[in-house]
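Have a look at these structures, which come just after this line.
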Structure I
Amino acid sequence: MSRDSKRFETIRRLAEKKEHDAAALLARVRRERDQARHRLQELEAFRREYLEGHGRVSASGSPARLREFQAFIDKLEQAIDTQRRLVEESEARHQQARQAWQERHTRTRAIGNAVEQKRNDERAREARQEQRQLDDRVLRRE
């Protein structure tokens, strides 16, 4: 392997490491996004359960209990709104991480193709050189 090939190989390994790091970040961001979505679903389900129970509370409850219930629902709505924003932010981070990984992946493939082309060129050059040497030997014998 020539010095140029070794240099290209070093660049390829560095690109692969950066792609691997980007893939790890993407996986972490995806988990965070999925957790945020799951938490939102839990909060929404919790709200549904409490709202379904609202009929029972209003039919049998005092005005003070009804106010407490409404205050709780209001806080739950605020938590849901906050979680929705967190989901949106995590979606944006996921999209950015995915794009960064795709760019790294494309770059790594391009560098890999360049390294392979360089190796092919070197092999072809070596083959031509060997053929010239063989031709020279044959001509000297004649």
Structure II
Amino acid sequence: MRREHYPPDRNVLPAHLTLFHHLPPSVEEELKHRLNAATRGVRAPAAKAAGLMSLGRGVAVKIESPGLAAIRNELSEAFAGLLMPQDAGGWRPHITIQNKVAPSMAKLLLGALGKEFRARDVEIAGLAAWWYRGGPWEPLSRHMFA
């Protein structure tokens, strides 16, 4: 869905759930350690694509996963003083399938997808960290669930 509806010039990462938008580079090693601890030998948390949500200028699939929410809460507590306001506030887990389009286009897609959408289980394969240094995103680390 993302490849079909996301503007191609902006679609530089595969479909994903964002846990945090920004953590400072100084936490790189601790972040890797915590992501490794959260995934090594651990079964992937159950997750469900529960519905669609408007992003105003895009559309996303709402994700429900108490297990992933628990992981994010632990990370939030560990990095509490370092979180930007966007990350310190409430978390709405979702996979963006369209973004940065005219609100009218987003509304049309939301309506079209809403006619056929059915809740279903989804797989969370692992956790990853990425760098953004003003250019393309660079992978920092990947941590797969068992």
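What follows draws every value from the coordinates through simple rules; no lab data is involved. From a predicted model like this one, the values you see are computed outputs, not experimental measurements. Cβ atoms are built from the backbone, for glycine too; each structure is taken alone.
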- Item | Value 3.0, calculated as distance in nm of label points 7 Å out along Cα→Cβ at positions 3 and 51, assigned to which of I, II | II
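From which structure (I, II) was helix-only ellipticity at 222 nm (-39500 (n - 2.57) for each DSSP H run of 4 or more, over all residues; to 500) calculated, if the value obtained is -9000?
Derived from II, not from the others.
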- Note on the structure: Note: distance in nm of label points 7 Å out along Cα→Cβ at positions 43 and 67 at 0.6, derived from one of structures I, II, originates from structure II
- Query: Ranked by Cα Rg over 2.2 N^0.38 Å, for residues 75-130 alone, which of I, II sits at the highest value?
  - Reply: I
- Message: When mean count of other Cβ atoms within 10 Å over residues 19-26 is compared over structures I, II, which one is greatest?
- Response: I
- Message: Ranked on relative contact order in percent (Cα under 8 Å, 6 or more apart), which label among I, II comes first with the largest value?
- Response: I
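Out of I, II, choose the structure whose coordinates give Cα extents along the principal axes in Å equal to 43, 34, 25 when calculated.
II
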- Query: If we compute distance in nm of label points 7 Å out along Cα→Cβ at positions 11 and 35 for structures I, II, which one ends up with the highest value?
  - Reply: I
